[in-house]
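Just so it is clear, none of the values below were taken in a lab; they were calculated from the coordinates. These numbers come from a predicted model, not from an experiment. Cβ atoms are built from the backbone, for glycine too; each structure is taken alone.
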Structure P
Amino acid sequence: SAAKIAVVSYNLGTSHIMFSGAIADTLVDAGHTVHFFQVQQDNAIRTNGSQKSHRNIFIPSVAPNVWNEMAFRVNPFKPFNVETPSFFLNVTASFDQSCHDVLASRVMLEKLGREEHYDIGISEAYGFHGFGLLYILGVREYVLSTAIPFQPAFAAMFGIPTPVSYVTNCLDGVGSLEAPNLSYYRRIYNTALHAMNYWIYQRFAEKNTKIFRTVYPRMPDLEELVKSAALILVNTPALLEMPRPTTHKVLHIGGIAESQDRKESFNAELEHIMSSNRPKVIISFGTLARTVFIEGELLNGFLSAFARFPHVDFVWKFDEAELHRQIFRNHSNVYTFKWLPQKALLNHKNTKAFISHVGLNSMLEAAQAGVPIIGVPLFTDQQYNTAIARQKGIAVYVDKTELSAETIGDALRRILCGKKYQANSARVRAQLTAFPRQPKTELVSFINFVAEFGAPRGEFFFFLKLR
């Protein structure tokens, strides 16, 4: 029978909204009643994620959120390290603010809880305010989702071992690029990073719990709520994940956002460009990376590399092309657009390569389309995603700090002038299509089970706790 489900999306970036929205829309298609909650964090996001939910509820920010001022948001093309104290202090402040935002909407949330009687609540948990929101709604069963690859901190919460000899943290930056064949130094570093990662998430949970308990003194520890989750929904396909121990609670539903029927079409100019039989290279660095920072020597490096392939057309998502109009006029095989129908372009028969930041959704779209990637990861999990794509033989890596005509040109030559990457990409595409456990079917069948029978119990207890 149909269940009533609350899906909470963290407004951290468009990819997070797309993943949570795809979960919501898939469950609506399966006959469930779904309410979609979006907690504001990123002021630049204008999409609500879900197109089919029965209700879309927006939780506004009641004060400025430091998330919008963090270094990787200002200029992601500069070197950036997520393992610094300042980064985690800012993230903590951002998640604390989101807790206050949820509490500011508590009257509305309590009313919804009394009226709707939600069976299941699904939320991400980078900060823990989503689980606090679900507690206020009074959901019967909790489900954890993650729009990035599975983190060791969450594995520890569920009693899943993380062997430091070959499992890296997806937020490890360049260290992820070595995975799973880690050097001895990287294994030692990995040990310290895993311990720090879990300690930091405990601090997130501890502080977020204190904030919620100022209004709800009987609220359980938010970490315990996460550990009680019936399922863990991970935005990676099993075929595109590093080897690691797992459990029956972990469902790999990566590709679910890409499988949604998004109506994308070409405008007249794009249709004309793509209709020629010349090879095409698509360039996009996602929604967070503003191309206004691609200028001067960096811009000239890209354009000089593209000029070495006069028989190839380069279609570039470039927000501020007007600022460099004269420069682009001198490169007749480069076409710029403020927005691109990325999925449709990647699936076009003339597309031969994709220059990308390798955000998880972009990587999955390219893999499903069978298009090789030139990976220029900018921050967070993108190095880890690049490592996966390289391991599968479908990507070439270029360090963002070493972008030049030579490095970009060499990467283009390796993909456009050889057959290896095209063949590997075609194979991965076929594997994803034929894989027996498809993301939509997996999600719906397990959510149906939880709605009827509750969580498949198997909670984990530490012999020794760190606090």
Structure Q
Amino acid sequence: MCRAKAHALLGQKQEAEKRYAELMNLGFAEGECLAAIAHLHKIPLDDLRRPKQQVEKYVEIVENLSKEKPSKYLERHLLDCCPLDQFKGRLLAYVLPYIKKMIPSLFSVLKSLYTDKARADLVGEVFNQLREELESGDYTTSFGGEKSPCYVLWVYAYLASHYRRVGDAATAHQYVDKAIAHTPTLEMLYVERAKIFQSEGKTAEAAEAADFARKLDLQDKYLNTVAARFYFRNNDIERGEEVMQLFYKEPTVKGDTFLIALESQCSWYAKEVGEAFYRKGDYVSALQNLLMFDLHHKQNLCELNDFHSYVFRRNTMRAWFDVIHNMDHVEENKFFLSFCPGLVRTYIKVHQVGEEAARAAHTPRPELSLEGLNAEDTKRITGLLDEFYMKDVDLSEPLQKAARYMNSLLQHRAGDVETHRLAVEFYTVREKPLLVARALHTLKRLKYADVDALVKEFQSGLLAKQSSAMDKRVKEVVEELLSR
């Protein structure tokens, strides 16, 4: 990789491309290498590494690389960027091995296609075509005469996932019910049913379906995690922690599950529980959990000092430099970014209700009873409480604190509709009409369906309130942004 980058910096494009291709043949950082080759050909890519221009040239480059050494990554990547008239044929060839071998990753590997409505519609057409063939007993057209009763099961399951992603929950339920009727002991079908219920806002039914999936295989930690998450999304924190405890060692003290999860830096737990407390109106408890990522990052940063001299003795500098880079650029981290929306919304609520009311609504966790513990366990539990249970959360200047997380989202998730919806809410509370207009303009550009309603609300609310006192130049810019 270093050699390829050096050739590129020296302007030796052919040699650089050759080195990048060699790395791809070895299966090393294929996405990064392909993006570098596109850069050598001056083909700009978007956030999903799809070409913004010169699509045909880019597809030709990818096909040539694929001919040199076939790669599942390149085959999948072509689905994101090939012309639509080629899409159905390529997709069919790509998904058939997944269906024949019943590979579960089929349900996640096509996820990025749903950012493009035209491709998402074609995905539905391909799988409905397969369904019609299998229901009519036609195993020849697409499956080459090879028969298996599991093919139709996999197609039903994917169609349930497909219709959930496009927002048609009723049809999704029909297909997941068909799949369950076909094979009622397949756990992933009940997980899919839980996701469909979640998309409808039926959190209690979602938790019930996820827990049923867990009970089908009590030794599967993934299913245990899924069930716990859906309980948290139903705001049933106590039940979710009980489910998690099934895969933890016997508790030292009753109710210490949250300490074990936080000590192990379980980021999904901190996020889900924090958001559950937010929905329950306990904003202090929400921040106690949502701020855990920052706390873990600070602790990790301090511990890195112990490794500095060690890595030079072990001669593992490149990996060490990657660690340092990631620690210095934590705000690019996808896990950090997943915490940001919850933190922004919580700080907004603290600002709206006031610090005194937020603290009055706080219900601390029940104190852990240390009675009967030996001195060692007492010291350990006390240390964990001091380290991971934030007893005093700073609620002063909440909007200023929220600004850091809002800025990170705008910088690193600028292509996400939810980022700009949150920006409209945040800057409305901060009474920043120019920034609200910018967020609304971006939502228009991203073709957000409900942007007109947000514009009307802004015009009749904050803009009308500040219009008389607003600088004429600012008003002109706001009106221009809204009219585009």
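For which of P, Q does Rg and Dmax of the Cα atoms in Å, calculated from the coordinates, equal 26.1, 75? Considering all the candidates, the number was obtained from Q. Computing distance in nm of label points 7 Å out along Cα→Cβ at positions 101 and 277 across structures P, Q gives 5.2 for structure P. Here relative contact order in percent (Cα under 8 Å, 6 or more apart) was calculated and came to 7; which of the structures P, Q was it taken from? Value 7 for relative contact order in percent (Cα under 8 Å, 6 or more apart) corresponds to Q out of P, Q.
If helix-only ellipticity at 222 nm (-39500 (n - 2.57) for each DSSP H run of 4 or more, over all residues; to 500) is calculated from each of P, Q, which structure is the one that comes out at -12500? Traced to structure P.
Distance in nm of label points 7 Å out along Cα→Cβ at positions 317 and 413 computed as 3.7: which structure among P, Q? Source structure: Q.
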